[in-house]
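Quick note: the coordinates plus some simple rules give every number you see, no bench work behind them. Worth saying up front: this structure is predicted, and the values here are computed from it rather than measured. Cβ atoms are built from the backbone, for glycine too; each structure is taken alone.
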Structure P
Amino acid sequence: MRCRILLAALLTCGIAPAAEPGSRLDAVLHSGVLRVCTTGDYRPYSLLRDDGQFEGSDIALAQSLAASLGARVSFVRTS
């Protein structure tokens, strides 16, 4: 009897579906931060100013997207 219960329990564990990971959008909404990678050297799309702030059309688009999601944008400088 114990063997049957143990076997049934083990088989049930293999049948149970794995939890699906959350989407990237879920992660942004949960954290409240949209991280955007940019080089900062490709005018007019992305430019790193002397004061350390980014500007350009890609930057404006990322800021608008973050605002529409209710999140803040965080720019990550890449090469």
Structure Q
Amino acid sequence: LIRPVYSIDLPDYTGLKTAQNGSILTVTFHNPSSPINLWNLDTQNDLIDLVSRLQENNKTKVVIFNSDVPRFFMAHLDLSL
């Protein structure tokens, strides 16, 4: 069985890691400067760009969000934004 490969052209984000598997995109929140995965300006800008690109893409059917930090999905917002 040959499965078609769909992928969305994404840049290397600072606050996100992305991996495409067919029509499924996995997005991992990734803030190496924070042990608790702090939401910062990079994360915000990366997510805005990603959503914009997904709106123009009809091949990606599922987006799974996860965290690069065990036990923390997203701790809180950096108020210095």
Have a look at P, Q and say which one yields 49, 13, 9 for semi-axes √(5λ) of the Cα gyration tensor in Å, as calculated.
-> P
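Here helix-only ellipticity at 222 nm (-39500 (n - 2.57) for each DSSP H run of 4 or more, over all residues; to 500) has been calculated and equals -6000, so which of P, Q was it run on? Please list the in-between numbers first.
Working: P: -13500; Q: -6000.
The value was obtained from structure Q.
Assign the value 14.5, calculated as mean count of other Cβ atoms within 10 Å over residues 40-47, to the correct structure from P, Q.
Details: P: 14.5; Q: 17.1.
It must be structure P, since only it matches.
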If you rank structures P, Q by distance in nm of label points 7 Å out along Cα→Cβ at positions 8 and 64, the highest one is P
Out of P, Q, which one gives 35 for relative contact order in percent (Cα under 8 Å, 6 or more apart) as computed from the coordinates?
-> Q
